[in-house]
Structure P
Amino acid sequence: MSDLSPTGADLLAALEQRGPSPALIWYGGEDGRTELSGHVLANWVTKTVNLLRDELFAEPDTPMVIAMPPHWKRLVLALAGWSVGAEVRILSLDAAAGEAAGLLAEPLADGTVLATSDPALDAVDQADEVLVLDPVSLALRFSGEVPDLAHDYLPAVRGHGDHLSAPLEHFSGPSPVHLEGGDHLGDGSGSVEPGAVVALEDIDGADASRAFAVWLAGGVVLAPAWAVSEEQQRAEGVR
């Protein structure tokens with residue numbers, strides 16, 4: 001359930017403060033290494049928030065399912081969903097065979113917004129609104145056939161404004177972990193100073209609270225850590 005919270009607005013403000021400096025370094029899939037500046041990541045989230053609210057009519061407590069492999073675009077969708085107060089559920093399509101399909105075989109709640117990289121899922125016919133996208137950084141549009149009445153996420157999101165169409169007042173995502181003494185992640189994983197690079201695993205899942213804390217402190221998230229060798233992490237400046 002969503003609560004009145006400034007977290008979404010605070011995160012966007014913190015990302016914007018990074019400006020052209022990196023906020024997220026993503027490793028994975030055919031993309032290899034992708035670096036997103038604070039301004040670019042904030043812009044993706046802002047445009048997606050506007051798409052969800054103004055075109056798909058998402059609001060606090062709207063059910064939202066994101067069914068796709070781990071990718072920074074999945075993170076963008078999750079951040080945008082949480083920022084409008086949606087009840088976000090993330091299903092990884094590269095999980096154990098049939099796991100995501102089995103979960104999606106359950107009837108979707110009325111009003112569900114589904115974002116997926118696999119339009120063949122049965123859930124596509126159940127959702128009220130469907131977004132399709134590939135987990136590929138430089139894609140301009142979906143590579144496959146877009147189902148009737150579904151939206152191709154990339155052309156759709158590009159059509160929305162670079163500024164929020166309304167304030168962000170509700171946030172349904174995890175709370176950022178507390179920064180002990182203003183400098184340390186609550187789990188004791190080390191200091192987070194502006195520009196510090198922190199390697200995390202599941203940044204739209206179990207590590208979302210830590211990722212938020214890093215960004216609010218002006219740091220840089222490197223993810224997923226399992227896809228980055230120790231040598232690469234050192235080269236990226238992870239301490």
Structure Q
Amino acid sequence: MIRLQAVRKQYQMGDQTVHALQGVDLHIRRNELVAFIGASGSGKSTMMNIVGCLDRPSSGEYWLNGREVATMSSDELALVRNQEIGFIFQSFHLLPRASALDNVAQPLIYRGIKLRERLALAEQALTKVGLGTRLHHRPNELSGGQRQRVAIARALVGKPSILLADEPTGNLDSTTSLEILELIKEVHGGGQTVVMVTHEPEIAEQCQRIVRLRDGVIMSDTGVRSGAGTGAASPSAPGSAA
């Protein structure tokens with residue numbers, strides 16, 4: 001499903017070249033639950049941006065569902081992002097003046113889906129994440145955990161095959177973080193591939209597979225661990241590995 005071969009990413013900052021990724025090889029199969037973990041500057045967010053077709057490698061190959069991303073036009077990439085990939089961000093990125101329902105329905109506009117159907121699908125997605133009674137609340141009327149649930153519903157409403165979560169618990173307290181993590185694991189249990197960026201070891205330990213990065217290089221990859229990613233996290237011990 002997701003295959004990176006000798007992927008490098010370089011940025012120019014003034015007269016300095018920053019090597020964000022240095023020859024990364026990675027294969028993620030369908031229905032894996034994977035965590036990218038590393039310190040700031042390790043390359044994990046850069047790799048997430050490439051996997052999400054938000055950025056292109058400087059060199060190397062990225063294959064998504066059997067297609068090489070480098071051969072896709074900008075319009076094709078936009079279609080992939082809209083139909084095949086759902087995004088969850090640390091800062092939610094909700095429209096402040098729109099209701100939860102309208103926020104979730106927004107991605108469906110670009111698919112040409114009519115208003116009545118958009119709202120029905122958005123309501124289903126919000127109900128699925130436990131916000132069926134908050135459809136008409138604006139973001140400032142919701143808690144941090146509820147706003148992240150709206151963001152998850154928005155990511156899921158189009159039924160993407162891949163869910164990318166960039167520090168999805170970064171702005172939340174420990175109890176709410178575990179609730180959001182359990183929701184993401186439920187999504188994975190429904191058959192979707194989930195890739196998560198985190199700097200929190202206790203969050204990464206809840207995933208089937210942990211890929212550790214440092215200085216743009218994969219330092220370790222656990223592979224899919226038997227039984228990992230299936231148990232419930234314990235809110236009474238947020239700092240321990242489950």
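Given 3.3 as the derived value for distance in nm of label points 7 Å out along Cα→Cβ at positions 22 and 206, which of the supplied structures P, Q does it correspond to?
That value comes from structure Q.
Which structure, out of P, Q, was mean count of other Cβ atoms within 10 Å over residues 118-125 calculated from, if the result is 16.0? Derived from the structure labelled P.
If you line up P, Q by volume of the Cα convex hull per residue in Å³, for residues 134-221 alone, the top spot, with the largest value, goes to P. Looking at structures P, Q, which one was P(r) over Cα pairs in 10 Å bins from 0, in percent calculated from, given that it came out as 7, 31, 35, 21, 5, 0? Computed on structure Q.
Consider the structures P, Q: one of them gives 3.8 for distance in nm of label points 7 Å out along Cα→Cβ at positions 110 and 174 as calculated from the coordinates. Say which. So the calculation was done on Q.
For relative contact order in percent (Cα under 8 Å, 6 or more apart), the calculated result is 23, so let me know which of P, Q that is. Label of the source structure: P. The maximum of distance in nm of label points 7 Å out along Cα→Cβ at positions 46 and 62 over structures P, Q, that is, the highest value, falls on P.
Each reported figure results from applying straightforward, stated rules to the coordinates on display, with no laboratory input. Note that the coordinates shown come from a computational prediction; the quantities given were computed from them, not determined experimentally. Cβ atoms are built from the backbone, for glycine too; each structure is taken alone.
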